[in-house]
1. Out of P, Q, R, choose the structure whose coordinates give distance in nm of label points 7 Å out along Cα→Cβ at positions 55 and 71 equal to 3.7 when calculated.
2. Suppose helix-only ellipticity at 222 nm (-39500 (n - 2.57) for each DSSP H run of 4 or more, over all residues; to 500) works out to -9500; of P, Q, R, which structure was it derived from?
3. Given that semi-axes √(5λ) of the Cα gyration tensor in Å, derived from a single structure, equals 24, 22, 13, which label among P, Q, R identifies that structure?
4. When you work out distance in nm of label points 7 Å out along Cα→Cβ at positions 23 and 47 for each of the structures P, Q, R, which one comes out largest?
Structure P
Amino acid sequence: MYTLPKIVKEIENICARAQLSEHEIMGLTNKHLDRKYPTGEWIIIYTDGSATDAVRNGGGGVYATLPDGTTLERSFACGRRCTNYKTETEAIKEALNMVNNKISKTSKIVILSDARSVLQTL
């Protein structure tokens, strides 16, 4: 039995961006990730996708780290007529395909993406 994924929209201790420097935000983010998703226990997946003017020449990328330290990377084109939403969706799907043969029923996976609408839809 699988549980529905939890979507986390905020990182604790990070308030309005105007109150923190970029360096402080990065430090708090890294601290949060290290505490919540230790690299030796989690498959950590970073995804991103984008398109020119949000509607054409889209592409995506995936970077994943496995608990044993192995890394997986891939970048790909999505086509001439491809939106930001589509590229973000394809990046997440590609990431899951890449780790599919590396997971077990007890694997813990976190996907780090800036595409909240895509995660909510999936």
Structure Q
Amino acid sequence: MCSVTDEDIRHLMVGCEFAYGVWTVICKWCKLDPFFAYDYDDLLMLYKNVHAGKWRKKIIRGIVMITTWVIWNTRNAKVFQTSSTNIIDVVAEVKSRSFLWLKHRSKFKSIVWKDWSSYPLYMCL
């Protein structure tokens, strides 16, 4: 993504400047403290550090998984289709995919896009 070093999963998801920018915006959106991940597994365990109930943790876990998926797809589009994107586009895709995931695969059927796009944990307050 950044063309700075050899690519591996660790660099792509946590070491790359592009990925760091995505995670920074995602943390702000979720109102989470910034975190430092040293490995891909650290990302997958991020939800365990969220202080709240079961559903809040599940939502954060889902957002993390969707974010890694979108970063991976963005990387593939860059490598195989020579397309380019920016952090804002990646975050917008994470927001929309995670909204659809939660709306159709959880008990939160009545979530509202306007509220979700501002703060994804609003229904868990």
Structure R
Amino acid sequence: MAKKLLLCDDAPTALKLMEMVLADEGYEIHKAENAEQAMKVLELSGPFDACVFDVNMPGKNGIELSRDFLAHPKGSGAKILIVSTESSDHLRQAGKEAGVKAWIVKPFEDEDLIEVLSKITA
């Protein structure tokens, strides 16, 4: 059975690119453009095996979203990967404290995204 994945990024191009790469890998893809949408998708379609969240988004950022998502009964088992242009130690630490399992800095290679997701969902 395909692993369910939620992608959340406010950049439509980034969402589409990740969707194309990961759908080819057999993931069942769900998408959101902000934290509010992501929580609605969780309510309607959760639970998810993994999530890929951007950090810099309008409203709640990806770290705040990770915390809220994992606190939700349908989100508690998800493995979260952050993809961001941000790479500071304090943000990574905040992500870790929020329950984030992995972090990739944009731009990244498709293979890196595939590899990290397969590791955290294994």
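1. This figure was derived from P.
2. Working: P: -9500; Q: -18500; R: -14000.
It traces back to P.
3. P
4. P
Just so you know, all these numbers are worked out from the coordinates, no wet-lab data involved. What you see is a predicted model; the values in this text were computed from it and never measured. Cβ atoms are built from the backbone, for glycine too; each structure is taken alone.
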